[in-house]
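What follows is calculated from the coordinates using simple rules that are stated; it is not laboratory data. Just so you know, these numbers come straight off a predicted model, no measurement behind them. Cβ atoms are built from the backbone, for glycine too; each structure is taken alone.
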Structure I
């Protein structure tokens, strides 16, 4: 039976409010239902983990919350703003100003250096190039890439490219950070360093983070673990709960 990952604590302020979200792909006999009525709240200062088997709807839910995909039914509010009611241009501005994304495809611009790639969100917001790259360089250094700031993506390993993508998401200090397998290409020590930086952002009182992951190393950094399967939420664990 589906569960709801909603919260009703008057002492917490909800940043993400999701109700009755459905999403399908295809039409007729080829139609596949990926999300089947998802309810989810994420409160400020929370790091929420989405786990479950491949095809359970985790990444689709992340994309719908981030306004990259449109839901078929249901409602999504981020800090009270209805995503569905925004025009395409307003939705783009909202994502630029409030959201950070870390997806499995790094999407780095091949002709830009690591520092320039990481600075892109600041440059789009109108920050002058020199301070934007300096801020990006500082974030890359915190992620262990201080000596790779001037390297272009083709000169970086997969793990290094992933850290550049993470730096790009973090540098603008987004209100909501959405991460899809952020440690997939990272070794233990590097992954821990990255998770500490993600935690620093996600645990701030006016921000939150949702992480899709299969990596059990991430579990200790989350406040709640939401288990998905067949497009619905089946179980919610809080940090410290024993696994079933």
Structure II
């Protein structure tokens, strides 16, 4: 149980990750202790190269830690592998990337349906759910449009719909506003807050964008492969921004 009286969503203890060997070894994570709570949006900040994206990859199970523990909603990812890990990730984790990663030859309805299709739902069921979310993010009249026909902000909304369509408990966002103007970035964060910050869910955002710090419940600072401190949003902005 976390300090806000709700279950803990993510807990890591002593997480390490090294790339390469010998003289070429790079220690990206050096014993990361971290906690993300249900019902919150927590942001991870720090200089480029400090291990933020590597740490996100470990949390969501796309990369294995060398040592330590990674608990996500009561499941120890360190001891999951193969199909069990893929199944857990597909049902519990949603991803939003800086570059959107939309399939250019598919329309936005098809793009937003992908997670449900991968889970084995019928095309109709998947597209009905995707259409509902796309309508909620203001793209209900553009379902047949292809990514190249949309602005950057609209493409990011498609990426949000795709990330949320299978109702993941954990939403992982890597620099979701880096390529957006301030107004569009704020709209994106408002959508994430409204759609994903619920008592049974958690949102983790890696960002350099100080314009969105006010949306965080807490902010974790990473430096040189470790989390060196965690602050509430107001405290962090007053001290560092």
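Computed quantities for the displayed model
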| item | result |
| --- | --- |
| Distance in nm of label points 7 Å out along Cα→Cβ at positions 51 and 203 - highest-scoring structure of I, II | II |
| Structure from which 4.5 was derived, distance in nm of label points 7 Å out along Cα→Cβ at positions 27 and 195, options I, II | I |
| Structures I, II, by mean count of other Cβ atoms within 10 Å over residues 115-122: label with the highest value | I |
| Per distance in nm of label points 7 Å out along Cα→Cβ at positions 67 and 91, the highest-valued of structures I, II | II |
